[in-house]
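Where a number appears in this text, it was derived from the coordinates with a stated rule and is not lab data. In this text the structure is predicted, and so the values were computed from the model without any measurement. Cβ atoms are built from the backbone, for glycine too; each structure is taken alone.
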Structure I
Amino acid sequence: MHNKRKLMSKNGQMAMFLAREFINYNEGDRIRTIGEYASSFSTGRGTVQSAMKFLDEEKAVKLESRGHLGTFIRSIDYKKLWRISDFGVIMGVMPLPYSKRYEGLATGLYKAFEKADIPFSLAFMRGAEQRIQALGMGRYDFTITSKLAAIHEKMRFPYIEELHVFGPGSYVGNHIILFKDDHVKEIEDGMRVGIDTTSPDQFLLTRHECEGKNVEYVETSYGQIVEKLRTNEIDAAVWSEDEIKEKDLDFNMQPLKNPRTIEANKCDTMAAMVIDKGNAELKSIIKRLINLEDIEKIQKLVVEKQIIPMY
């Protein structure tokens, strides 16, 4: 409580600003001068000096003066800097956890942030486009999409970047084609094909698979595809094999045929952590404190039913 009151003071506010800047630094980096910080934050030199003393007392950073060479960071504690910076809870958003892969990914994320002692919360939302738009609105700090969706959406939303791409099979398994009729083996001219324009993955795979075919695209949400096949509103659609297995559905399933679709599907199986590229502090804290490889290890254990999902 004592430290909280300190942070509410003018000196504390300055300590918060400095903590946000120092999060991007490494041990051995040269920091700006007292005068430069005072000018940059429109405050007095004494306020800056008091803020630096506070960070030193909290053991968040240890500074070393080297005379005319300047002041350098001798040691740095990113966890303490994050708390002092008052950025608060990191908010992530990912697809609805309908599959063991998604449950495993959610579990891995929670455990990785818990291990790093960084406050974290995770929300679930269907549709990569909606998740990226929510990211751009500042509702979330990062979103999980497929690598395929991240690459495609960067053309529309240039402010995003992949902070990390996980391995093959980390997002979904293979995609397949569902057909209404049992005897059909591939997409044919005249078919009504379900397509979800808000899902970059399903949209791109569908367009590739129907390349050169005279089909009628029927716009539908991804979640309604199975129902529209059952009610004879569409003849075929690209869907995730994971959902077929999870829901034990009895449909005529066929593998993807078009070479472009097969190649894109490889990219689609990989999960990507997507952030606003301007969020340097988040990028720094995740790269430094979150063991991203552990997330995949935990996901694998959940998929293999060796640990219970927790999210």
Structure II
Amino acid sequence: MDRRPLGRSELVIEPLVLGGNVFGWTVDEQNGFEILDAFVEAGFTAIDTAQGYPDWVPGNPPGMSETIIGNWMKARGNREAVHIFTKVNSGKKPGGLKPDAIREGFEASLQRLQTDYVDLYFSHWPDQQSSHEETLGAYDTLVRSGRVRVIGASNYTADMVRQAQETSIIKSLPRYEVLQPRYNLYDREEFDALRETVLENDLGTVVYYSLASGFLTGKYRSQADVGKSARGGGVERYLDAKGQAILAALDKVGKANDATPAEISLAWLVAQPGVSAPIASATSVEQVRSLAKGVRLKLSEEDLQTLTEAGR
């Protein structure tokens, strides 16, 4: 299987990261265990979560996703066999990347995950009240202690990344090795603006919203389809001419490759320069198998071009 390094770090993963945002939301613990088992059985190891997932569900205790993943690792005894990605400052809080906030958030995440280290720890959202030196200094302590292996930045602009990299060099602090931007066939602007920085600095990139909140599965093709699931509300903005053109291209390429729209969408992502792996969530074992098929599917240059043009 194709394994890809994340930046200049020694962390190497397969071209699929399982999104943990659904755990504690549309996926309960029992179903979550089945999905996680299927993901590992399919030959993958990287699982993405955050201290705040899914804090948008009323009545949920903090960090339900981390708790479910932690319970699964304890039950399976497989901590060393998987790679855990989690994030701090999930709520975009002012001061959320100050040293104290990072220390407190990290300790709480460790308790929920029932582990003593994290493979990849992200700044979830930028924090204008925290300097890069403060934030990277806090991460330096965690990295030196062996409790964090690699750090990353999610939702950062190219300028923010460059400023952080300059700080890491000047102050001899760890650098962000991995970025986590939004990127899919429809939403391209954020990563397109980052790509040059990624390639020039040899950064890893794991992209989120890989299936555009489910729109790129082909399940939502009209306003009438929006109520089909709890996540449907996020797809309304894709129901325009551009979205319809993308669905038509997915149907065409999918028919030629005997693959679903979701599988074709992931195959396109994996083929894009600078992308280490897409993050994709699943609510069933069948969906895990489909995700695995998608990232292993090799599309022709003609197919890739058809999809690329449809989303412009």
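Between structures I, II, the calculation of mean count of other Cβ atoms within 10 Å over residues 24-31 yields its largest number for II. So P(r) over Cα pairs in 20 Å bins from 0, in percent, computed for just one structure, reads 34, 59, 7; which one of I, II is that? Label of the source structure: II. Looking at relative contact order in percent (Cα under 8 Å, 6 or more apart) over structures I, II, structure I comes out largest. When distance in nm of label points 7 Å out along Cα→Cβ at positions 72 and 104 is computed for each of I, II, the one that comes out at 4.5 is I.
The maximum of distance in nm of label points 7 Å out along Cα→Cβ at positions 40 and 56 over structures I, II, that is, the highest value, falls on II. For which of the structures I, II does the calculation of mean count of other Cβ atoms within 10 Å over residues 32-39 return 14.6? Among I, II, the structure yielding 14.6 for mean count of other Cβ atoms within 10 Å over residues 32-39 is I. Across the set I, II, volume of the Cα convex hull per residue in Å³, for residues 48-143 alone reaches its highest value in structure I.
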